[in-house]
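Structures incoming, each one as structure tokens.
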Structure 1
Amino acid sequence: MMKIGFVGLGNMGAPMARNLLKAGHALQVFDVSASALQTLVEAGAQAAASPKAAATDVEYVMTMLPAAAHVRSVLTGDDGVLAGIARGVTIVDSSTIDPASVKAFAALAQQQGNAFVDAPVSGGTGGAVAGTLTFMVGGSASDYERVKPVLSGMGRNIVHCGDTGTGQVAKICNNLVLGITMAGVAEGMALGEALGIDPQVLAGIMNTSTGRCWSSDTCNPFPGVIGSAPASRGYTGGFGTDLMLKDLGLATDAAKLARQPVFLGALAQQLYQAMSTDGAGKLDFSAVIKLYRREADAA
């Protein structure tokens, strides 16, 4: 059993923290949402009044936050993690942020004797609940070995990607593909509907043929095709469109720096931007199918 500080109890962070509790670890948790905090307290965690308090007298600190600005605030604020953490305690950030920010945060942590490991995840809210996430870890080999036992309580596949920041490189490339494939599946499903095929039949064919992918067989965007998918519950409780838009922005920004073209990524970014502009930013990103179905209805 280890004592862990955990900051960020959203759709991903909360089930991740619960799995750490199930694994026998003791948690000090913090979130700006009082209800999210209370839910983890009821599961057996100890509430902390601030990120600083969550990071005090622990062996590890984990953060799971929406964007780099939130990570910076949680780390460097007057009541932040770096104000309460003891020397030698490792910080593990599972947020999805840009590699440059990771390196900057690692440098800040190193100045006071703390390792900072980036460990973004893949697997969605379902994987977070089931404890089957993939962790993409950036850091030294020794840091990787140090954090692996903790991450194993929340995930099934713990991968060392390389030095600090490479976990985020893997994540933004993965989510670039995810955003593109979801748009592709949505386009195909909407076309099938417009041409008169039963969506269940079409999805079944896709999922046993060359169009098969996570966006088709696990998170199909057509309502009712997969009962456990966000599409079957009003596109709630999944990976928000605004978060996908943020991740695609990270990918396209990184591509500019690398002078690497991302033709489809840029197009996908515009699709999710249109959704966000229309007020659908909180819906699961599979709601991108609404753009296609809306156009079909309008025609």
Structure 2
Amino acid sequence: MSTTTTGASSGIGAETARVLALRGVHVIMAVRNLSAGNEVKETIIKEVPKARIDAMELDLSSIASVRKFASEFNSLGLPLNLLLYIYQIGVMATPFMLSKDSIELQFATNHVGHFLLTNLLLETIKKTARKSSQEGRIVNVSSRRHKFSYPEGILFSKINDQTGYNSLSAYGQSKLANVLHANELARRLQITANSLHPGAIATNLFRHHSFISGLVDVLGKHVMKNVQQGAATTCYVALHPDVKGVNGRYYANCNLAEVSSQANDLELAKKLWDFTISLIDQCKT
């Protein structure tokens, strides 16, 4: 079994990579910082000498980088049973910024990059599933913040508009997109696709909000999950036999959980799919 795991150079991403390696999975860590990724790789190999683990560079905020990664991965001819999107590669509640492709940064990194990478690796996942007779799984690590997007859900006509931009609502929007994406994948394709909330974890995602970051430093160890606890639901959805055949569902604390009404909106999911394809097509060079 092999997996591509984004955001594996720190936090729950690194812990998830370690657990997968312990289970004998060949882990391909897709990381923005290759040096940090290789450090994680070496640390895991010290603990698990037989671990099959590699790091490849990927910047999900860049469509060119996503295409380059997918091309290089597919050229390797490796099987791919599991595609994990760990939100530590993402960004949270940033000031208004545009990506290299002139897309609002949180939406570009947390959704568009994931969406494109999934599409580019999809045939490899399907082929592996057919050859191995093992279920292919796609896991989107979302957040309970998906329940706190903009009132409209996804601001299709104003996705790159600084007017009315709210950093936390924009983050919620990108996390809502993660759930909608998994749900639409489940509806369209013969591959298991689910999403999850890993729990509140003290990570550097709060770096753009000094007040929140300060509270995390002081109170985090008392009210938040540690990294191992935070990775538990991700590993459960990725590997546990109880999830076999479960499709288009949302998990928290290793159990099925409720999503917002917007996340259950089939028309919103379809519209987001078409909108994202159009957005990517506009960025072709």
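Quick note: the coordinates plus some simple rules give every number you see, no bench work behind them. Values in this document were obtained by computation on a predicted structure and should not be read as measured data. Cβ atoms are built from the backbone, for glycine too; each structure is taken alone.
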Legend entry - At a computed 1.3 (distance in nm of label points 7 Å out along Cα→Cβ at positions 122 and 250), which of 1, 2: 1
Legend entry - Source structure (of 1, 2) for mean count of other Cβ atoms within 10 Å over residues 50-57, computed value 22.0: 1
Legend entry - Comparison of 1, 2 by relative contact order in percent (Cα under 8 Å, 6 or more apart) - largest value held by: 2
Legend entry - Answer label among 1, 2 for the case where Rg and Dmax of the Cα atoms in Å, calculated from the coordinates, equals 17.6, 52: 2
